[in-house]
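Bear in mind these aren't lab numbers, they're just calculated from the coordinates by the rules spelled out. Remember, it's a predicted structure, so these values are computed and weren't measured experimentally. Cβ atoms are built from the backbone, for glycine too; each structure is taken alone.
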Structure 1
Amino acid sequence: MIVKQLEDLLGTSAEVDTAGWTSRRLILKHDGMGYSVHDTLIKAGAVLEMEYRNHLETVYCIEGEGEIDDLGTGRTHPIRVGTLYALNHHDRHILRANKGTHMRMVCVFNPPLTGLEVHDETGAYPLVSEAEA
């Protein structure tokens, strides 16, 4: 059984902070679950263009508000507490947090992230091999 507390990850290598988001990586590839789980803060006013070409991602909003633009269809979807979206076709998208507050999201990736990934110029995470992890 794996039991972790978010507070124990804060300030460690499992917490990755950037200008637009902070990811607290709860379950990673080395945990052997076949997926990874992240508690992610999208910072207030952030506008993030991403496309996970190598991963499928499901995201569940537990705090805050914003919107997501599906760049393939041109549709914009509001995000608020209780909204789930799944990037089941490696969908290129723009994620926006409202200016007044951050959004807190629970994110699940398949295949799992190792914790070493950094977004590339297209907004994707590369696949990191087991040897690199």
Structure 2
Amino acid sequence: MAGDLPDYYFRVRENGAFVFRVDAENRQRRIDMEQIATVNIRKGEVKAHGERALTPEDMAAINGWMEERLKLLEYRDIDDILRAVDYLNTTAHWVQSKATDTQLDQVTDALLLAMHDLRTVLVRKKADRLLKDG
């Protein structure tokens, strides 16, 4: 089992992670995790935990994790938006085919305002891109 464990464990939190060095090669044959750093992915900051100095291997593992994490978060952002498009399509079908007047009274204003806000932002951003490219 010890051979299967990674050298580092990243406890993900909202804006980064706590970084632990994993040690399973001890006399008690138990897994020890020692916190070595804190990562703030938004700021690109890595802070050593306590008085420790991070080794080049530590920094390489942390930087590799940060790269992969940023890619994953970017993918998730786009995936969430594409799911929102699916939800809008599902909502349109629901409104057209199943919604009762009472249900429509509950959701119409909120949907119209949210869609108007989204449309306004999208149109402005597209205009900005067209002006920049043109």
Structure 3
Amino acid sequence: MRIGELAKRVGTTTRALRFYEDQGLLAARRAANGYREYDEDDLRLVSEIQALQAVGLSLDDTRPFVECLRAGNPAGDACADSIEVYRRKLAEVDACLERLGTVRSGLLAKLARAMARDPGTCGVPETTEER
């Protein structure tokens, strides 16, 4: 299939596919007329890349999954390097959630202290628009 058909089948743009090729994630074969040619394996690779990006992995994070598929494995996460990417990404997400939990706790504490003081209007006169 040509690049336009592949783009349509996976729901992306030809520009994105060319970018994947430039990044070494996708390898098009060239027809005699110079057109890029792709097959079902390429469709599978691009679908895998898109699915991984949809769950938060960067394009670079997808490399081990692509290599795993290229090696003939039935799934991109059938290889140890892919599993390591999952683990690393989960650790990053856990650290982010911990930081957000700390921020949330701090904000809740500040809100509770502010509400305990029975906040008023701070002496700012109301305008006619607020009435």
message = If Rg and Dmax of the Cα atoms in Å is calculated from each of 1, 2, 3, which structure is the one that comes out at 14.3, 43?
response = 1
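Given a value of 2.2 for distance in nm of label points 7 Å out along Cα→Cβ at positions 47 and 71, calculated from one of 1, 2, 3, which structure does it belong to? Before the final figure, lay out the partial values.
Working: 1: 1.3; 2: 2.9; 3: 2.2.
Computed on structure 3.
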